[in-house]
Structure P
Amino acid sequence: MLLRDQNDQSSSFYVNAYLWRAGLEVASIAPLISTDAFGGTIISDWYIHPKTKNKKIKLAIFIKSQELRSNGISVKVYVQNLEGKEWSETTIDKNLSLKIEEIILNKARNLRLNTKQ
């Protein structure tokens, strides 16, 4: 069964195309190790921001809907901290995950608005 964006009947995506493109754009800060447009998953490799060399993050973005809505996306941000010469156990930063979800949703809404003009 092919799922379509309700606002764009010509879409051939199984997930919302705007959420997908916005998710890819946000995740592009890090090398991507896995993308699946049909399943709606975007997984980045570990990323270390030049200003915070003692912390690294990994993104897991899940597009769960064919519609552009807030519960149509889920983000998990995995974090490791450098402790001496070893990386700590992996934890999930829920606050950063929510912030990135909101960034993706805003980008997706802007993409939709700019496409309709």
Structure Q
Amino acid sequence: MKEVFEKDNTKVRNKISGSVGEVLSVNFLKNKKYKILETNFKTKFGEIDIIALDGKVIVFIEVKERNTLAFGRPIEAVDFKKQQKIRRVAEFYLMLKNKTYADCRFDVIEIIGDEINHEVNAF
């Protein structure tokens, strides 16, 4: 029973950590004059952490957070499979909003401890 509780506890801790990272990222983007359109946009295909406008460009943003670099940079977790999932969700979002011909890009915000790195056009 103790192992199950610890696993569930880890999931809760990761969800809280992810939420904090997304709030930090939203504030970071607002300071850079981005307009936040959506947070945690979910579909049956997957989820996009943040959708924002940078001028007239729709930006789909994945947020990755780590306390240390012991397991590599957070951006390295956004592998090809994850990128494809984000692209599918983005296509759905653009169709849903009748923006299929809008300019868009895919960014990654990585948070390492207290440092925020915004990788524009990450993929």
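Just so it is clear, none of the values below were taken in a lab; they were calculated from the coordinates. In this text the structure is predicted, and so the values were computed from the model without any measurement. Cβ atoms are built from the backbone, for glycine too; each structure is taken alone.
Given a value of 10.4 for mean count of other Cβ atoms within 10 Å over residues 48-55, point me to the structure among P, Q it was derived from.
Values: P: 10.4; Q: 18.9.
Value 10.4 for mean count of other Cβ atoms within 10 Å over residues 48-55 corresponds to P out of P, Q.
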*Quick one: helix-only ellipticity at 222 nm (-39500 (n - 2.57) for each DSSP H run of 4 or more, over all residues; to 500) came out at -9500 when computed from one of P, Q, so which one is it?*
P
